[in-house]
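Next up: the structures, one after another.
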Structure 1
């Protein structure tokens, strides 16, 4: 008998979206070599795309009671749309305020998810607590370090997106592992 790991559709979609987030970070790290688009415009474009991807993820992998992807998609799109008004302002200040707002709103969503896991006595609360803490710490450090030239700002945003994608990937991998171990028993 083989112990085969079967990943359901929802898990595949979650892993794909985490990979897309990492890809966004890689694009941001590579982009300064090729383009001249300002970092805030890049951020708004990526947040728009990420919002649409999260909405698609919510529709494709709808889980009863779990609206994290829906809220994340809506927030990403709203933050990107609100940034249109500030495109011609000081890039460093706009980037910092945009990221603080986005991180703050995502932190509220992650706290709701932590409460959801806590209420159900789910062991995933520990993984999500660690990834939430790291997301918050790295996000705030990123916001504080955006007062450089455009190339450095884009690189910092790229590293932040890569780390955020890796944290999401870690959450997904741990959840899949726990689900697999439950099925195995």
Structure 2
């Protein structure tokens, strides 16, 4: 039989070009994850620090705003809209550390399943939060509209569904890696 068991994976011959490609791509992905997180933080700071930028950004994200709400309501809508952004930044940072493990050739490190699980939960939570928070932001931003023009919109688009499925995928990969590491450890104890 030509299969490779988990117990001898670390000692198996490895294609050097494949390992080099893994470490190179993972290094780039790690850098990109941290860079994207930083760009999002800077853009978010801009929206909050520049006068009127928050109201303008929220107004563009919500259709049918007839009357701009009071600054306090805009601030509340802005705070609500930050929840998915915070989860996205946390996920990007977690991905950056996961890719860093791969770039350091630590594919079977016990930290990998934990990081995979965190990425999965953050992706899942971020998508769920996006649906809920977008509904609340729409309601808050149209709260100053005249009677009969208040809007509540609950929408689940294909991106949200894809994000949920990617979250599930990472969670499943986390469990698969935990199982593989458990089997490898069990095999080592028999030898």
Structure 3
């Protein structure tokens, strides 16, 4: 892989979990994998060969899966990756945050940048509350990256936040502006 051109990187833990989720859902089969460029095949074969992967390289795999399977399948893979690979790592921190501030969606959305440090770096997180049971999460990526390619993965992450807080919630809109993704979310205010 070429040297990173930005600080944007994805952890081997996330990438490995993403590959497992894709394979588990039969989205990354040996036939599909054989059609990937050589550099991506190497990354898929050895996701833990480095601690962090250049973000643009991981987006190539994401883009290939998005083109082949569509955003709904990619959202599900993103949810499973967050729940099964990232979730166990961040659960102790989520428990502490919940004990101090209350385990509500807003509490986790406010701190999603801190929670994501085990998975991703080099992007900007902004949470804008919209009221007691809504808000908008903005994810700013380096120019030419992020955007439409990663939006379904973040929809899956939002689903994980609702699941871990045991709250009925949803992404009400997703706006892509170049490299940035803004997800408007709302949830049951009784939680």
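We did not get these values from a lab; they are worked out from the coordinates using the rules stated. Note that the structure is predicted; figures quoted are calculated from it, not measured. Cβ atoms are built from the backbone, for glycine too; each structure is taken alone.
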- [ ] Name the one structure among 1, 2, 3 that relative contact order in percent (Cα under 8 Å, 6 or more apart) of 23 was derived from.
- [x] 3
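Going by mean count of other Cβ atoms within 10 Å over residues 85-92, which of structures 1, 2, 3 comes out largest? It would help to have the intermediate numbers written out before the result.
Values: 1: 13.2; 2: 19.5; 3: 15.8.
By mean count of other Cβ atoms within 10 Å over residues 85-92, the leading structure of 1, 2, 3 is 2.
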